[in-house]
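There are structures below to look over.
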Structure I
Amino acid sequence: MSGTVRSASAVTLSVWKALFLREAVSRISSGRAAWAWLLFEPVVHVAFILVLFTLVRMRVVPGAEAAVWLLVGLSSFFTARNIYSRGMEAINANEALFAYRQVIPVDAVLVRAALEAFLGVIVAMLLLVGAGLFGFQVVPHDPLGALAGFAGLCLCGLGLGLILSVASELVPELGKVARLLFTPLYFLSGVMFPVSLVPPQYREILFYNPFAHGLELARGAFFPLYHAAPEASFGYLYGFALTTIFLGLSLQVRYAVRLRAQ
């Protein structure tokens, strides 16, 4: 009997497909109405921040509609955050699958990142369509620029996820520290306020954070009259993303055997 010999790329694609379906089912059915929370979380944040804006008499963001400005920022940030936070836990969650020689640790991280990016796009589109039904202008002024900002954020999340997934397995305390930084990163990325309003001497510090670059660039491409902070740079955003992805993949290759044996 002759069997069909599959190429390495065909095996890898099959593994990714199986992992993607497994992760998708787990993500959407992990709890009661887990799928609804994907939409509910950003909506709650938008409503809460709009209330704060009203209380401080800041009903509009200069050059942009506050509600859509928040939706763009929140959906982009949550997608990037989910990519690196869930990517960080991917190896531990899928360790039983490493008994199959076709499955390697990096597969779990890459597939989780792809799933979170896919869900993030779907959620963002649904939220923007919903805002459009209420009369808001939701068509970006520069679609390619908005997409490039969103993609850059996702790639930064992937790079951090690749690094942290290895670091948290080798040194569990590093994973705990990374989780503690989730909340400060939310505030330091300019999700709740225009970074351009921050004094220049402090703004330079904020822009060491690549997520601040991505959010400002996405919002600047979305609204033609929005004055994004001049420090926002695609070069820094994608430079950080490619550097962390390269470092993360290097760590995955270097410690692949140890990660499988954890």
Structure II
Amino acid sequence: MTTTALSSDVPARGVTTGVVRLVDMILPGDTNHHGTLFGGVALAHMDKVAFLAAARHGRAPFVTAASERIDFLAPALKGELIEATGRIVRVGNSALDVEVTLVAEALLSGERRLCTRGHFTLVAVKGPGTRLPLPSLPGETREPPATELHMADIVFPPQTNHYGTLFGGDALRMLGKAAFIAATRHARAVMVMAASDRIDFRSPVREGEMTEMIARVIATGRSSVRIGVELWAEDLLTGERRRAATAQFVMVAVDRDGRPLAIG
């Protein structure tokens, strides 16, 4: 295999300015009877990424107050990737606007198309921990490196165990999904998981915290790709970040008969 060294462990690793990106797979349970992404699921993704962008910017509890008219321009199909990106575009005293774009991506061809775009207005809930006015509009947006996949999400109660922290099985599912998406984007081939080399859980992830998966190719072979994945947890009110888990997966490209397929 050809290898690439992992970057050093920096506490602020993965932090971007003014943008949050949620990437997910469109599975059968997310589709309607036409085999396309159900509109309600699309809106839920958009609202979630708007909330994450607002909370990360304002470091306060936010609620959605309104959204502009949202027109669906193109369908997203079962089996495709969906990428929701939220950017802060206006900041007031206690409210802000987030522009959210929803893009579908074909796994094998890499073809991308804009499905919809919308603006969400979120308001900071006043309380002892809410600092007003909100911080001013971010300046230059800092994007993650093109060689890394960044996937943000939030931990809801159904994903937690009896301790109120992220259930290990859900963490493994998130790590594996990030590895699959990173490998598929790299090879543009049908990828299957061949091995899970090592997974280390370093810190619990609490309910209500933001998670950010950072995945990148660390080695390539004739038909296989080794993916390194980091799971970062972030307290949305304080901004405190910690690396909660690390993992490595070996993904293999296969043909229609399930046999290894040369890539690259």
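Computed from the coordinates by the stated procedures, all read-outs in this text should not be read as laboratory data. The structure displayed is predicted, hence computed values, not measured ones. Cβ atoms are built from the backbone, for glycine too; each structure is taken alone.
Before moving on, here are some points about what is shown:
- Structure with the greatest value (metric distance in nm of label points 7 Å out along Cα→Cβ at positions 88 and 152, set I, II): I
- Label whose coordinates, when Rg and Dmax of the Cα atoms in Å, for residues 40-79 alone is calculated, return 12.6, 35 (choices I, II): II
- Value 11.6, calculated as mean count of other Cβ atoms within 10 Å over residues 176-183, assigned to which of I, II: I
- With distance in nm of label points 7 Å out along Cα→Cβ at positions 64 and 232 derived as 0.6, matching label from I, II: I
- Here distance in nm of label points 7 Å out along Cα→Cβ at positions 160 and 192 was derived from just one of the structures I, II, and that gives 3.8; the source is II.
- Structure (I, II) behind the derived value 14.2 of mean count of other Cβ atoms within 10 Å over residues 104-111: II
- Identity of the structure behind -5000 (criterion: helix-only ellipticity at 222 nm (-39500 (n - 2.57) for each DSSP H run of 4 or more, over all residues; to 500), calculated), options I, II: II
- For 159 (volume of the Cα convex hull per residue in Å³, calculated) the corresponding structure among I, II: I
- For the set I, II, ranking by relative contact order in percent (Cα under 8 Å, 6 or more apart) places I highest.
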